[in-house]
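Peer 1: Presented below are the structures under discussion, each in the form of structure tokens.
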Structure P
Amino acid sequence: MAAITASMVKELRERTSLGMMDCKKALVASEGDIDQAIEDLRKSSGLKAAKKAGRTAAEGVVLAKVADDNSFGVLVEVNSETDFAARDEGFLAFAAKVTEAAFSAKQDDMAVLMQGELSDAREALVQKIGENITPRRIVMLEGANVGAYVHSNSKIATLILLTAGDRELAKDIAMHVTAINPRVVSRDDMTAEEVEKEKDIIKAQPDMAGKPDAIVDKMMMGRINKFLAENSLTEQPFVKNPDQKISDLLSAVNASVTAFNRLEVGEGIEVEHVDFATEVAQQLKG
């Protein structure tokens with residue numbers, strides 16, 4: 001019988017995402033044959049799709065769907081491991097199917113949505129393309145005038161809700177949010193914590209050193225006002241026409257922005273690099 005090494009257990013764990021001891025037992029049973037161990041695990045533990053689940057899925061697409069009457073819309077992010085897979089026709093069809101399901105059900109809980117048929121479709125796709133596929137997020141807005149914009153590479157998208165106006169206006173402002181990425185709708189929406197943090201940063205800048213408090217306060221207020229203007233949607237110059245502010249577009253039709261959601265593929269996902277060999281060796285030693 002072949003010796004079961006730490007590197008063999010490491011490889012099987014990475015390929016199956018199962019626990020180290022489960023992997024060790026499977027290798028013992030298969031006499032060190034990794035492919036046979038995977039086949040045995042597929043037969044005994046429902047490994048069919050789980051064998052890819054340990055891989056970080058930080059690529060993918062964001063898709064949008066808005067009702068014909070602009071009363072409702074959704075954004076959906078579906079992740080893959082590589083950008084290559086994110087361009088696969090099967091992957092894109094699956095992402096569109098998840099988006100349609102979220103829209104039809106008005107469901108923003110991905111765990112609830114991904115049951116039954118969609119779960120089976122995901123498992124089949126994982127096996128076909130050989131990567132982990134993760135339907136990650138759904139955001140939805142409902143109201144008077146919902147609009148959406150998806151960047152041409154489907155990596156960034158925005159959903160926005162206005163109190164008035166038409167589909168084109170909502171789409172234009174959603175496009176602006178996608179491109180410029182404001183933090184808030186208006187300066188009043190910026191949290192006190194964020195403002196204080198920015199003040200601390202400004203005070204620590206080299207040109208503030210040695211100046212009287214009154215001068216520092218005056219300079220700081222000027223820079224805080226600039227910070228708020230640059231990060232507040234309504235005060236930003238419209239990306240398609242810098243001579244207009246977003247507030248000008250809105251006031252022309254007596255509208256305001258109720259909310260917006262901007263999603264970027266993979267944001268907030270930490271790609272971990274774990275030294276499994278050491279961990280496995282310790283477990284085997286025990």
Structure Q
Amino acid sequence: MLLVTGATGTVGREVLRRLSGDLPVRVMARKPERVAGAAESAEIVRGDYDDARSLARALAGVAGVFLVTSRVGRDDDARFLRAARAAGVRHVVKVSAAAVEDARADDLITRWQRGNEDLLRGSGMEWTLLRPRSFMSNTLSWAESVREEGVVRALYGTSANSCVDPGDIADVAVSALTEPGHSGRAYTLTGPEALTAAEQTARLSELLGRPLSFEELDPGQARDLWSARYPAPLVEALLRSAERQRCGAKAGVENTVEEALGRPARPFRAWAEDHLAAFMAH
């Protein structure tokens with residue numbers, strides 16, 4: 001039995017779509033009604049990292065887990081890994097972040113991910129770590145302004161990021177869950193090229209067949225924008241992360257997707273073609 005967590009999120013949703021109906025799969029979600037794309041044979045259960053009993057029920061009989069946690073600063077990983085070990089889970093495939101490898105990265109999010117990685121490596125279970133660069137799907141946050149104004153607004157628009165297609169992350173995750181040879185491996189996952197937000201805007205403009213303009217946000221504007229969505233400590237972590245990107249820390253391209261899957265990582269243009277409707281005027 002495989003357990004998928006985070007199945008309503010960006011990567012977990014893609015993992016679920018890729019797991020064959022021939023495999024016994026259980027899905028744990030806080031809101032099971034939001035789970036979509038699972039095989040008809042998949043078992044969907046309600047579970048919460050704060051509820052030890054729900055974790056025990058979700059993990060009963062499970063051999064392998066796809067683990068996603070997102071509440072920065074919380075001890076969700078510790079709670080889950082204790083329950084997984086008690087249930088006899090053999091292998092955990094966890095989504096972490098590429099920044100953990102950067103000695104200059106010392107923001108709240110990165111420290112939290114490093115601690116979670118240490119917990120998994122010390123759990124006594126087999127482990128595989130997926131360390132993606134920023135998701136190509138983050139550009140969906142531009143969709144409304146693109147549709148309504150023909151404008152993209154972003155911080156440090158001329159700084160490059162080797163962002164990765166979430167589908168590639170999911171493909172590597174499924175391979176790690178279902179095929180041998182991935183235990184004890186940490187995969188840094190990037191796209192095939194490093195792009196700036198201005199370059200992504202130009203590619204979207206070309207695909208949409210209409211002009212788009214790019215407007216640079218300054219750090220104060222970015223702080224105000226993010227503060228409407230995130231608590232202050234997380235906003236400061238995002239600003240520090242953006243500053244590292246401005247200094248070139250996120251421009252490196254890895255060949256790990258091809259090494260793991262036997263095919264190249266998908267470029268931003270291919271991702272954008274698949275999601276173009278989100279940017280088109282209604």
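Peer 1: Given a computed value of 13.2 for mean count of other Cβ atoms within 10 Å over residues 34-41, which structure among P, Q does it belong to?
Peer 2: Q
Peer 1: Quick check on the output: -11500 is helix-only ellipticity at 222 nm (-39500 (n - 2.57) for each DSSP H run of 4 or more, over all residues; to 500), derived from one of P, Q. Which one produced it?
Peer 2: Q
Peer 1: When P(r) over Cα pairs in 10 Å bins from 0, in percent is calculated, the result is 6, 21, 22, 19, 15, 11, 5, 1, 0; to which of the structures P, Q does this value belong?
Peer 2: P
Peer 1: Once distance in nm of label points 7 Å out along Cα→Cβ at positions 122 and 250 is calculated for every structure in P, Q, which label goes with the largest value?
Peer 2: Looking at the calculated values, the largest one is P.
Peer 1: Computing mean count of other Cβ atoms within 10 Å over residues 162-169 for each of P, Q, which one ends up highest?
Peer 2: With respect to mean count of other Cβ atoms within 10 Å over residues 162-169, the highest-scoring structure among P, Q is Q.
Peer 1: Once mean count of other Cβ atoms within 10 Å over residues 58-65 is calculated for all of P, Q, which comes out largest?
Peer 2: P
Bear in mind these aren't lab numbers, they're just calculated from the coordinates by the rules spelled out. Since the structure is predicted, the reported quantities are computational estimates derived from the model, not experimental observations. Cβ atoms are built from the backbone, for glycine too; each structure is taken alone.
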